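None of the figures in this text is laboratory data; all of them are computed from the coordinates on show. Worth saying up front: this structure is predicted, and the values here are computed from it rather than measured.
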Structure I
Amino acid sequence: MLSQAPIIAFVAATQRERARAFYADVLGLQLTGEDPFALTFDAGGTMLRVAFVEQLEPQGFTVLGWIVADIDGTARDLAARGVEFKRYTWMEQDALGIWRSPSGARVAWFPDPDGNTLSITQLA
């Protein structure tokens, strides 16, 4: 029933201007709309709705992720824009914070300003 319907991705944020600056200026997403409840961005053809909440308890897992062709270049570019990649003591990550999964995919994680975990992945 929903297999052909476009999907909307959602993430929560507590501060409008901080979210706008991060998702537009740091991540480079195009702002496509805003209302009193959320900002919307074009994320590679998927609508990303950054919804405003008064309080946020970030989850312990990735809530949004992007598939990229060049994870090394993307990680360097994001780091130059102020993104700090997460380090996990229980997994081996390279100097950029990238982990190689058993499938050969390479993944790096980073927080948004509200502590939501985001990721970039280069598939094998």
Structure II
Amino acid sequence: MEDLVAFLRARLDRDEAVARACMSAAWKVAAGGTVRVDPAGEAAPERAFVATAENEAYAEHIARMDPHRVLRQAGAQRRLIALYEKERWARQRGVPGGGVLEDVLRGLASQYSDHPAYRPEWA
């Protein structure tokens, strides 16, 4: 399980680094299926473009995955990892534990199942 924890932390590190590199204001769906930085933000209009999507559903999906949300998700997942580590520490000292958090970490790792470092035994 230590390898799984290290794997998850590395993926979260990368997710957070990419999100921070794209941060400015929240992303919003604009006319024509474009995704732009929220006009209420401070980005200049010519720099506010994020992407053009094939349809409004794609555009909404892109906008919903803005860097701020990615950072919130990563933070939530890091809290689950910390809970798992506390539970593991307690079990190593003879305190009965449930093992539920191990299953939670496996579930979190499944979102990265297409990554080359993902191991099938984590499924």
Structure III
Amino acid sequence: MIEEKAVELGRLIGQTEEFKLVNRARDGIEDVTEIKAQTQRLEMLAQTIEQHVREKKEPPKEATEEYENLMSSIQAHPKYQGLIVAQSNFDKIMHMVNEKILEGMKAGAESSIIIPG
């Protein structure tokens, strides 16, 4: 019964406008060649920086500066900003869902009625 309710909740969340907007924003970012190339370079730099940190070495200044510049460039792109707004709105929906689930769990824990599972 719980699994069925979880699937139903997932289906309902998937039908929200907020979820659809996040997906469209993600798809829109994937279509921007510039962002895709910058993201790939960013990931390579992150690996380099992480490796240096793991080895307790100072990451190369050039790598950290390029990383920061790329991150700023990506964040300034209008499509990326649209994704951030869409994700924020979706996160609000998910926060509300989690709060309601917690309310239900508290009510269920206090209830003496046993519901067959």
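Observations, loosely collected:
- Winner on volume of the Cα convex hull per residue in Å³ once structures I, II, III are ranked, highest first: III
- Computed -3000 for helix-only ellipticity at 222 nm (-39500 (n - 2.57) for each DSSP H run of 4 or more, over all residues; to 500) - originating structure among I, II, III: I
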